[in-house]
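Once you scroll down, you'll see the structures, which are given as structure tokens.
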Structure P
Amino acid sequence: MSASSTHPEIERKFLLKHLPPGFGKLKGTPIEQGYLVQADTREIRIRHQSQNWQLTVKDGVGLQRRETEIELTKEQAAALWPMTHGRRITKTRFIYPYLSYTLEIDIFSGDLDPLRMCEIEFASTAEAKAFRAPEFLGAEVTEAPEYKNANLALHGLPNSEKVKERYGTLPFLAKDNDLYVVMVTNQSGNKWIFPRGQLELDMTPAEAALMESYEEAGVIGRVLSELREQCTRDDNSIHHLYPMKVIQMLDEWPEASIRKRQVVKFKKAIQMLDDPAMVKCAQALVARISL
């Protein structure tokens with residue numbers, strides 16, 4: 001093993017309510033982490049980022065912990081990485097400047113999609129306690145053990161046993177008397193979906209669906225709320241789908257850097273979807289749309 005360092009880590013962690021202004025212009029860095037040891041007050045992980053491998057030991061809980069970082073050679077990483085099987089996470093990290101702070105925004109993928117969190121490191125506990133979170137940050141989870149990366153790797157999303165509801169749109173437009181729809185990839189980039197997300201406390205379901213369409217797909221339009229369809233997927237999550245007549249498609253939008261977007265004929269979109277419940281829901285919705 002090569003260079004190493006030990007230092008205090010003073011960090012606060014928040015969930016994201018929505019992506020901040022200008023996020024779409026940021027370039028993210030893919031990260032994969034695997035855990036060798038996870039205990040109440042100690043965790044040992046391996047991180048792969050930008051072709052570099054690093055072993056990290058974190059001691060303590062909550063706001064302030066002690067962190068030891070050791071650079072690994074590729075050979076050392078190759079020997080240790082298989083030992084983390086079943087205890088791994090993948091995410092993309094974006095560095096977002098805010099006032100005098102550096103916010104690290106993590107977009108999780110795989111089984112942890114659609115989780116989004118923000119971490120901020122501070123020079124002192126006084127500075128950390130004085131920090132006032134901007135409006136795009138949601139609940140603070142600094143002291144919540146279920147949101148530690150190590151526990152996410154072991155146990156998955158918190159409250160995953162509860163029924164989840166998602167609100168989204170089927171963005172459509174007419175061309176040459178044919179129906180076209182807008183699709184985007186999920187956060188992992190391996191599936192095509194219609195834009196959707198969770199319900200915000202201060203929004204109606206239709207408003208939440210509109211916001212997700214803007215953030216995920218960069219589309220602005222008019223929701224036909226009276227034509228909503230609902231489906232239950234194999235994981236028991238409930239999805240509410242609204243048709244949305246597209247008025248404008250933006251060249252830049254909040255999640256442009258983490259999602260692909262396509263405008264395709266509806267017949268092709270059905271073939272691109274891998275979720276039978278969503279296919280039936282979309283077909284029922286389109287049958288009620290007048291071009």
Structure Q
Amino acid sequence: MRPVVPVRVARRLTPPLSAAQMPASKPAPALLAPFAAIGRLVIGMFAAVGRVALFALRTIGRALLPPYYPGRFLEQLAHIGWFSLPVVGLTAIFTGAALAQQIYTAGSRFSATSTVPAVVVIGMVRELGPVLVGLMVAGRVSSAMAAEIGTMRVTEQLDALTTLRTDSYRYLIAPRLFAAVVALPLMVLAANAIGIFGGWLLAVQKLHFNSANYLTVTRQYMSSDDFQMAMVKAGVFGFFIALMGCYHGYRTSGGAAGVGNATRNAVVSAFVLILSSNFLITAMVFG
């Protein structure tokens with residue numbers, strides 16, 4: 001009997017499939033689509049925060065090294081502070097007067113009209129003065145910075161500065177940043193004084209308060225801690241106003257439409273940062 005010899009059968013090797021022949025991947029379930037959108041939004045938000053933080057750190061780091069531009073700093077200090085005083089003063093005096101009228105109307109229901117001077121001075125110094133000054137200056141200054149630097153970007157003037165061996169961070173951005181940090185506290189001091197004066201004027205002339213008593217109560221409730229907190233808020237607001245204007249202007253692209261978008265984004269982002277940082281500082285101090 002012959003032994004059975006095993007027969008090797010050659011296996012046919014299938015060639016690898018090309019990209020076109022690969023089976024299509026299954027689409028993500030519809031339930032995950034909203035979470036994917038939220039994830040993209042969160043990642044984009046953190047990326048934007050990182051870009052702004054790097055821009056601020058780069059500006060501060062380069063501003064500490066020579067050359068310095070004191071003339072540019074003084075020019076921006078006048079532009080941000082001095083030329084903004086009219087709109088800030090009008091806003092403050094009408095806000096103080098309106099606040100006194102509202103407190104008097106509400107307090108008359110509970111026989112608490114005597115609280116008008118105390119509420120006016122506390123409200124103006126702690127909240128309304130810094131916030132209103134920040135918002136008004138952001139609308140005027142942050143948009144102007146974004147438009148000016150954005151126009152320089154799309155017309156290649158920033159590239160020309162680089163060609164001339166001039167650091168645009170030191171020459172353009174740092175003077176605006178430091179000038180805003182210095183100018184905002186000074187304007188908040190002026191706005192607080194004007195707002196308190198507006199409340200006093202309406203209370204004495206229209207609501208028939210005694211002027212000496214009104215000023216006495218105002219001095220009693222005028223705290224140095226409140227003024228210090230207002231100065232801290234003003235410095236933070238000034239930093240955000242200049243940072244948003246310069247950042248969005250520096251990253252402008254797309255011609256005239258890009259300048260318009262940068263201006264809008266600068267104002268909106270400055271408003272959001274002012275209001276959010278105001279809440280955080282208030283919560284940390286009084287929380």
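Results, tabulated for the structure shown:
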read-out	value
Identity of the structure behind 14.4 (criterion: mean count of other Cβ atoms within 10 Å over residues 132-139, calculated), options P, Q	P
At a computed 2.8 (distance in nm of label points 7 Å out along Cα→Cβ at positions 44 and 60), which of P, Q	Q
Entry that produces 0.25 once FRET efficiency 1/(1 + (r/R0)^6) of positions 140 and 252 (r between Cβ atoms, R0 = 25 Å, to 0.05) is calculated, selected from P, Q	P
For Cα extents along the principal axes in Å computed as 133, 59, 33, the structure of P, Q it came from	Q
Among P, Q, which structure scores highest (criterion: mean projected area of the Cα convex hull in nm², for residues 76-211 alone)	P
Per relative contact order in percent (Cα under 8 Å, 6 or more apart), the highest-valued of structures P, Q	Q
Among P, Q, which structure scores highest (criterion: distance in nm of label points 7 Å out along Cα→Cβ at positions 196 and 268)	Q
Distance in nm of label points 7 Å out along Cα→Cβ at positions 156 and 220 - structure with the largest value, from P, Q	Q
Value -4000, calculated as helix-only ellipticity at 222 nm (-39500 (n - 2.57) for each DSSP H run of 4 or more, over all residues; to 500), assigned to which of P, Q	P
Label whose coordinates, when Rg and Dmax of the Cα atoms in Å, for residues 148-259 alone is calculated, return 15.2, 52 (choices P, Q)	P
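Where a number appears in this text, it was derived from the coordinates with a stated rule and is not lab data. The structure presented is a predicted model; accordingly, all values stated were derived computationally and were not measured. Cβ atoms are built from the backbone, for glycine too; each structure is taken alone.
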